[in-house]
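Here, each number is a calculation from the coordinates, and none is a lab measurement. Source: prediction; values computed, not measured. Cβ atoms are built from the backbone, for glycine too; each structure is taken alone.
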Structure P
Amino acid sequence: MENPYMPYPVRIDDIEIATEDKSLKTFKFVFLNEGDEEKFAYHAGQFAELSIPGVGEIPIGIASSPVEKGFVKFTVFKTGVVTSHLHNMKVGDIMGLRGPLGNWYPWDKLENKNVVIIGGGFAFTTLRSSIIYMLDPANRSKFKNIDVVYGARSPGMLLYRDELFEWEKRNDINMHITVDSTDDPSWKYHTGFVPQIVEQNAPKADQDTYAIICGPPIMIKFTQPSLTQLGYKPHQIIMSLENRMKCGIGMCGRCNIGKELVCKDGPVFTLDEINQTPKEY
């Protein structure tokens, strides 16, 4: 990216309501200028700034995968001025996309390893990107066993439900889907909080097993002891700390944890790295 402050112009190509309460929508963007998609070369785990002229911008994890071509996707939670404005926009509207930003999951390091992906709520976006990347025919043989633990408050709040259930049918990935609670008698998956399901279903660690976590800070906090109990060492626990980011390029200092800037030095850190910072996670 030649100018980190200059967004690429993009058009909204599609909008999907992602949850039953309509608080989350998935936006599919296409680049207006030839060559911009190639310049916006990203890795699974990175984020970008969605920019609306005259309104503002917001940092959001990239939900599409690098192996998906011709578009880029973001799932956005309606929670403030910018996100509310975006939720009111229509297919065909023009806005900006700034990035890609931050680091990404260490895919080279994870090759020939077992990977456990753990997500909660709407933070599952970069994990969707990661799963699609790993399951791509060109990449699946690079990884050993893949386990996924994903939870939401209720069945209607699960993201990417069609894809979740399609992944469950495959024999090269182990899905563990859970909700905090439900009154639905037809619900056939787990009921319980993510840390509990991790403790009960995630594989025990050996030197070839790594865990990736992305979710609310409280979920990350309570999942760490569950993984420790299963034998995971701090360097085997990889976390994405996406909250509190603002400018995306380390200028405003809003996202610092000690000397680390989440948007620039992260958002991906190992627990070993986080243990060397102030205890904010």
Structure Q
Amino acid sequence: MEVNKIKFHKSVCGVDFLMNMLYLNEFGEQYFADDLYSTDYFEIIFLDKAEGIVRLNNTEIELKDSMVLFISAHEKRKWKINRDRFEGRSLIFQEDFLNEFFADKYFSLRLHYFYQLNYVSAIYINDSDTDKLCDMLAEIKSELNNSKYDSGHIIRSLLYYILMKLNRIYANEFNLTAESPQNNYAYEFRRLLEVNIRDNQRVDDYAGMIGISRISLNKAVQKQFNLSAGKLIKQRLSQEIQNELLFTDHTIAEISDMLSFSEPNHMIRFFKTLNNITPTAFRTENRR
């Protein structure tokens, strides 16, 4: 099964920013067609009206009015929507843009709603917050369309407020910490996990990459994410297996080899322990 990838085109904006704000009716028909695809950029979709379902990796989310949907870069998606009741706007940006724009290489990882493994990637926001955020999105759109010498500063301030306000709402919704970390070890671990999960599945591997002890890494990760480093590795590895089962035609043996299991039975036991279902049964029940 081939997964199409949509890439960000800076020329769409007409300015030197790897971000944009688009109304949903500005997207082409193929964007919300019933086809599986991914993008190389992050997306926050503010839904005024919505009816249908979106599948993000292996999770289905029922779309409703006043919902904000968060989609991480390279996350596989598939839409089943009523186009007559689908209105809103989308804020899109590449990870490098965020990290460089705010001079923080962990910025995107500090946002709870991206790279989320434990909670749904969507929230509802009240009318007051919706109106304020949408006004700010419209102002960003205006600055992008009519760029001036100081547009970068204005866009930066508006975008920072929007992202952090949503992070606070998301954190409150799921009782997550919104405090600044005392160090960046936990975020460096999450960054490395996204890059190395197929080849490295031990806490010691990541502690060595960061240059700290296993105990120090576990302490930092537990404090920031309320989960041990080992638990996060298992969750992320399970997600990688699920993606292979759902979106490729690789055999169980091939997936096991690609994800560095010594033999297929080890992967089958690992997957069943975490998901209470065998990989084959999971593929049969969820592949559509």
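Brief remarks on what is shown
- Structure (P, Q) behind the derived value -14000 of helix-only ellipticity at 222 nm (-39500 (n - 2.57) for each DSSP H run of 4 or more, over all residues; to 500): Q
- Parent structure of the calculated result 4.1, given that distance in nm of label points 7 Å out along Cα→Cβ at positions 41 and 153 is the read-out and P, Q the choices: P
- Each of P, Q could give Rg and Dmax of the Cα atoms in Å, but the derived value 18.2, 54 comes from P.
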